[in-house]
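Presented below are the structures under discussion, each in the form of structure tokens.
Coordinate-derived values only; no laboratory data. In this text, all values refer to a predicted model and were calculated from it rather than measured experimentally. Cβ atoms are built from the backbone, for glycine too; each structure is taken alone.
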Structure 1
Amino acid sequence: MAIYTVESLLGEEALSGIRLASGRAGISKEIANVNVIDNPDTYDWLSAGDFLLSTGYIFRDDAQMQRRLVRELADIGCAGLGIKTKRYLESIPAPMIEEADRAGFALVEIPYHYTLSRVSNVINNAIFKREDNKLKKLIHIHNTLTQCSLEGGGLERIARLMSALIYNPLIIVDSKWRLLAYADLAENPRPLKANLYLSKKERVFPQSFIKDVPREFGEFTKSIKRRYPDANGDVVCRILPVAADQSIYGYLVVWETMYKMTSVEYMALESCSTTVALERVKARQIEEIKHHLRQDFFDDLIQGKIESVNAASSLAEIHYMDVRKKYVCMLTKVATPQGAPSAEGETDEGQLQERDAFTQYKERLIGLIDDISYERRRETVSIHRGNLIITFIRIHSGELGQRMSALLGDFVGAVYEAVKGADPHSDVGIAVGKPSLDFLEISKSYLQAKEALRISEQLDEDRHISFYEELMIYRLINSVQSREYLDEFCANGIGKLCEYDRQNNTSLVETLEQYFQCNSNISTAAKKMFLHRNTFIYRIEKIKGILGSELKDPEELLELQMGLHIMKVLKTLPEERAPRAREGEEG
């Protein structure tokens, strides 16, 4: 709806003959009210948007007052000043014209035959008609949205209705900026799908776009303007909260590419926000029920209690998983805060606060994992249990033949850096199982990831990221029940080198291990140990002499590498080896 401006006034047929005398830069200002100025001391009673009428009597002989009047009215934000000439002033004074041009303030000359009351009536009638139309439009919008809500139209229909009413595309997201609904317009020059990732229940906007948007309702005083980067120039976006009871349930994002928003559209959006909030309150009540179902579903999933894919299908869909797809389990282990209760029972207020803070911390980490998943286009679902964050990562069919360390190494590394960055002093360990070939076998991937965590901690290495497939040899060694046999194996192979290191305080065992890890590449291994290449070569020659081997025979190399792995396991075993816990038993 067009606003009523000074330019609109100049085009009134009922006031033909009025003209713009000065201040053309100000003719687009909106006229919100009309008033008469007949006293130089009435500035305090004026407001932005006022259009003033005067005969010029009060300032007819005072050039200084003429300039000051124009400056004061411009500073207040008045829309303009109409002066009736040929009574007290032959024409509008030059000082006023100069000052108005300088300030971009509209001066309008009113012919003598028009009374000020007639000009005032024409303006007031135009403003009233516009406000009446605005009110009718708002009532129409309110009734339309109310009817839609009563009929159970849902957010999709609300988005379509609202987009048509404000003549701009509209996006509705939840409090975590995941897509709930959207509506585009066919004539939109910058279609939503060409610029945004529009997938239901997935994040729409990158973190850089939303990082400064308030998360508390009280911090919103008006809509927030953001610019979304686009190859053809930034797109202006208007963001309004969807709130109820001072809690934010989501946001409305207007993709302002079609029509510049006016006060009517903003009021319409506020009405829309209320309607969407009611829908979200209903949805939250349903979500609370889903939460309990979610807990039961994921507990059954990781414990392997789900027996039928058909039975799991609908529940999996609710929790953003697809029983037809393949998943691999990633566990992120974080330190439990000191003093937090580890089991149900009596807890004091301090412990409850610790537990709540730890829960919020884990949810924040899940948010970081979601951000990385969004950036790297990985579909993930994360939950937390105890000091573990359990992430189910979707694996595409074409990726199944790859090693997880090669496929997900960069992704898992980014997760580790983000989680570690959230609390640099916290111990963090991440482990990844093998992909499940069947949805009902996700529990195997979960148990494999747990086993990988256990082995990594057992080896007491500086290993923060582990892949189950890379630890199979340690599982094999652990399966040997006789410590005596393992000792004998090491003594026959790597034992001479260990004894030499012990007697001479050298690090030849470490040198040989780096040599193997670097695929016998002297230069690479030397760099990793911060040694000169010639020094490393000297050490290898020394190792060959001690072992009586040229390190070329495949059988000898296998025996030596096995010996190095067995040594790591032996360091963690007691003298009398205890029976191992059953696989999958909760630790």
Structure 2
Amino acid sequence: MKPLTRYTPEILLFIYILLFLNFRHPSDNWDRIINSDGKGYYGYLTALFIYHDLDYKFIESYESKYYPSNRSVFKDYRVTIDGKIVNKCFPGIAILWLPFFLLAHFLSYLFGYPADGYSIIYQYSIAIAALFYFWLACKILMRFLIRLGAADKLASFITILIALGTNLAFFTIIESSMSHVYSFFLITAFIYAVFRFFESGNSRWVVPGALLLAMIILVRPTNGLVILLVPAMASKSHPFSLPGMLKRPYLGRNLVYGILLMAFLFSLPMLMWHHQADRWLVYSYGSESFQFTEPHFFSILFSYNRGWFVYTPIAFISLAGFIGIWKKDRSRFFWIAGFLLLFIYLLSSWWMWYYASKCGQRAFIDIYVLIAILLFYFYEIIHNRKFVNLLSAIFVLLTALNILQLYQHARFVFPAQYITRQIYWDSFFSLYPKARVFLPANSVLAEKSYFNNMEKDLGWINYNTVRNVKAYSGMKSSYIDHERQYSVGFAQNPEPAFSTHNRIVRVSAVVFPVSVKPLSSLVIDFQTEGKSICYNSFYFMNNTRVNHWTQLEFAVYVPENLPKNAIVKVYFYHNPGSGDLYIDDIKVDFLSLRDDNETRHIEGISVPCK
């Protein structure tokens, strides 16, 4: 094996570290590593080893100290069962994190950092844990592919595709505390252990297989479905035969050890549930559940809103590998195909089938070892060298696309929540987040608009800021700097323009920042008698480029119970320290929307002031 091939996992780890250093800044309270669901997994460690509090009363303490004050990333993983508190999340990830947590705890004491579980060394320790388990998974995956029959170069290439051509990178680097890279490691290692059990005939693989299966379930119980893949790891030369398996030396002893080990691991959450809620078994997800009669089978695969094949096309192409499996081993074909169909059905039946994912559908990362197997069998059926090169070139291009989309999701070019066809294609090649407002189809019942291209005085406020130095359209634009802080603006009573109770004000404009510090903001301010009653400020420094005209669009819901005599003011404000800014083509839309659940909480539109 050539050095570059042999050290593929290490090279990939190095690339991941570089990406991490570029994208992540854990010292920033907006960019902590321990975040989202990870707070729930991690909570077991701090509850048991630091705070000795399984009611998790310490949540407010670390949230106020280490996370944004507006609670935009607040995560409360406590649920109430019969009046008692339990952790919503399963503890498997906490077990995998334990050595990294203990090391961080020791280093925090040693170097004088707060030993409270959430200071900077703890944050980095979880990032290191994600990178470690990623590296270990890549080593096992390469070894498995070679055992399966892949040449060294092909095993290396497929491992690279899984690492850089899928959303595994995003959920290892950007979302390090989510469960998926850990599940990917556990399931890959489990499949390898089962494969080696059949291949070698050695019963010593039973105990690690049992350990891995238990951990798979403790991390994400639905992933226990991988037990169905056990027969798929047998082969024609090493068939799945229960009588034959039972004759293997030391199998009984190792089965007993494996069962005892699994029983011990499963007892850990059961003991905590019993201590907390006087129950041995707890369903901690409340009203969140599977809806088996209403699966979103095709949406979870093909929807613009996180569809697996849309954002990870390598996975879709890999399905051609089933042709190779069919030709080589039909038993393996039926077991893998049956598992995959059942797994997709199960995932698509969850009440939130898109799993609030970023960078594509995250739930399938756990079984990317199957994508690696399919890619191997796809290459196995190709005997034309030119077609092999063409296929590899396509995979390289798709890998480049995936890295681009990793960047886009990390920089919020794509919105964090719902994505439509329009949003997807509008953002496809963009490197900067666009300030855009996307409304559901047929949501606008009435519209009244006001437009100012600065070419003449329309009676808007601050027309004295208009200059004929630079313009997007026509000859003039409004110019603000440290002396003229308020741009041309709009001021009017909005009440007569609306016909429904569900109302928004949408503002669009084109801006030209002339400084690397475009800290100006768009203001939409509802006032009565000259006093602000609902002030909305939109900063757009991440949406613009210096010395370029950029289209901006923002919207805010009109406050309920807005006084009949209220005035809405719209203008750009030059904040202290901002660079100079030109503004052109301001448009103010008063939109009356349907009054239903879909249009009362549209993503990207600011909520009204209370």
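For which of the structures 1, 2 does the calculation of Cα Rg over 2.2 N^0.38 Å return 1.12? Of the structures listed, the value fits 2. Relative contact order in percent (Cα under 8 Å, 6 or more apart) was computed and gave 8; which structure, 1, 2, did it come from? Of the structures listed, the value fits 1.
Here mean count of other Cβ atoms within 10 Å over residues 64-71 was calculated and came to 18.4; which of the structures 1, 2 was it taken from? Clearly, the read-out refers to 1.
Taking distance in nm of label points 7 Å out along Cα→Cβ at positions 376 and 472 as the criterion, the largest value within structures 1, 2 is that of 2. Taking -13500 as the value of helix-only ellipticity at 222 nm (-39500 (n - 2.57) for each DSSP H run of 4 or more, over all residues; to 500) derived from one of the structures shown (1, 2), identify that structure. This value belongs to structure 2.
Could you figure out which one of 1, 2 the value -0.63, -1.12 for log10 I(q)/I(0) by the Debye sum over Cα atoms at q = 0.18, 0.26 Å⁻¹, for residues 360-415 alone was computed from?
Computed on structure 1.
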